[in-house]
Structure 1
Amino acid sequence: MEQRTSHNRAPHQLPAGRHGLPRAFVVSNQRERILDAVLQAASRSGYAAMRIEDVIAIAGVSRRTFYDHFANKEEAFLAAYELVLDQLLSGVTSAFATGETWTSRVRRGLAAFLNLLAAEPVLAQVCVVEALAAGPRALARRSAAMEAFQVLLQPPPDDAMVNSIAPPVAIEAIVGGIYEVIYSRVTSHRTAELPTLLPSLLHSALLPFVGPEIADAEYQRVTRTAVARAVPSP
């Protein structure tokens, strides 16, 4: 049960009446609470069943405040979805940039993606599952995100380990396949298992470009690392 403070106010709610807080802070605080509530409500009941009443109850704001920020539930969901995608893309891109070779960049980027989703099951549910039910604008944003991941998977032509260039449709198929594997885990409430899929998904992503020998070596490397991390230190 949510803890309440004086005057029946929840800890995350701003004090009523004259509180002396800057207008910009109040507006930002309300918007953040609404977006967080959208993520929670969509994750719990699904986008189709999610109601504005659910969102304002979780956020602790009035109906008028909700409509001050968003025209309808679709607008609110799109804003929350955009925020989640930005966080995911930023995390994956940052991890990808730390690799010294293309294969290590793919390994680090994919690991970051799986770890981020596993650490935030609410975000995973919204990003991977509920976006599919939120209408054409959400689907268009999803397609743009998929294309961004495809760009990361395109190896540079001068990489010494790359021995073949797959056509764009192959890269699209790889990213789509990874998405479907993740989708199956999220919908079956097995989001926590996502990091364990890294060796197999990495092998599938690398194989068309570097061949079986290098892909197998990366698979073994990641598997050994995962096993070593799972064994407690003496």
Structure 2
Amino acid sequence: MCYETTSTKKAKQIEKHFNAEFQISDEYEPYFHKSGFSYSNLQIIKMNEAEKIYPAAWGLVQDWGSKDVSSFRKKYNTLNTKSETLFSGLSKDSAMEKRCIILVDGFFEPHKKGGVSIPNFCYIPSKQYNDGRDLFAFAGIYSEIDKTSDSFTCSILTTEANDFFEEIHNVKKRMPLVLDKELYHEWFNEGLDKENITELMKNGFTSKEFSAHPVSRDLYKRGLNTNQEYIIEHINKETLF
């Protein structure tokens, strides 16, 4: 499951890549590591406002849970949503009318070796940016918990791992649904039915190739400031995959 992300690009780079503008310009700050269990904001583009970028608290909270968000989160883990169960449970209210994309440039997945989980940083190599990593987006869903202040929450869709991510996330064998850029417009299409959406989730993973390498196990330690550049660096000279 995808519980750790990275977004190191500047706001202007993100706006140019996604052809959209931040609606709260001073809210976004680049980061090297964000844990979903902090319930802090990710940046999303909603299906009904493709030209706007909004902050959304990580972890979907439906309307009926918004009166006591803390209790809701203690009972439910909605940081991720399985694409196979999108139309049931807590995600069903958002599946048809509240789809979004979630903007990042990397994420972390665990690789189990000798009974030890080794975090791996996953990214799309690119020569377009000085850091060598491309921007991309997860397919996601969102909820609006305060209509008077554009207050949103979101969840990352996951799916069965492809051959590459099956080697990395080698126990649960899942991966976040990184949506192909050519399909953003279709993902936002209000006319899609359940069959169309299911087909998109099944075949919409990006055609771009990922790379991954092992990083420090500090990622899993509490009380450490892991929002630092070292957390995405190789722990040895060779990539693991």
Structure 3
Amino acid sequence: MADKNRIALVTGGNKGIGLEIARQLAEAGNLVIIGSRSSVRGQTAVEDLRSCGLEAETIVIDMNDHAGIATAAQTIRLQHGHLDILINNAGMGDAEDGPPTSSSIEAVKRTMDTNFVGPLAVTQAMLPLLRKATAARIVNVSSHCGSLSVNGDPNWSPYYSMRFLGYNASKAALNMMTVQLAEELRDTSIVVNAVCPGCVKTDLNGHSGDLTPADGARLPVEYALLGDDAVSGRFVEAGAEVPW
């Protein structure tokens, strides 16, 4: 799947897992567009990749600015004409999130808007460009926390005890988008999957995870570069499928 003509967009690609996804996609020979809320942080990430001889550029994408998302899609259309890979990676946690009995309603709204409604808006905006590709790939970066099965099974430590209603519900909604979109696009060459990168050391968890961002990026990149026999509509972690 490596091809200099392939164009990949990674939302939240200026740091953490997103930056490492961008790096690994570029190392595989793809031109990577780093989506970032801040043009300055996006350009810093681009310069990081370019210093390693990799092809990258940046575009401003704020998950809560739907008009701006539409503008970004128009810019990509004018500059490249199509999009081969979309990685819906951007996401957030909220300090006021928590269990259903105590979570801030506003925190739940903020998290759902960024982690679910935002990726939906990006996907809808980019679909016309993805349809122009020969075999496009959409990867939704999800989490074990979005699995209803995991949330209801005490044996799934440590994820069972992570009761953040807004975050978990947002990832469950992202999984629903994955399933429905994969079915809607079944008769096209666009493949859609949800990928759990594992417990990665990022700003989201105070860098308390078990994996490095480079480790966490490997599976999303693998699914972004799936070949012609790719399966769509899956929820996966390294070496296995995650129960919905």
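General observations
- Test item: distance in nm of label points 7 Å out along Cα→Cβ at positions 47 and 135 calculated as 3.8, pick one of 1, 2, 3: 3
- When distance in nm of label points 7 Å out along Cα→Cβ at positions 55 and 183 is calculated for each of structures 1, 2, 3, structure 3 gives the greatest result.
- Parent structure of the calculated result -22500, given that helix-only ellipticity at 222 nm (-39500 (n - 2.57) for each DSSP H run of 4 or more, over all residues; to 500) is the read-out and 1, 2, 3 the choices: 1
Since every read-out is calculated from the coordinates, none of them should be taken as a lab result. Since the structure is predicted, the reported quantities are computational estimates derived from the model, not experimental observations. Cβ atoms are built from the backbone, for glycine too; each structure is taken alone.
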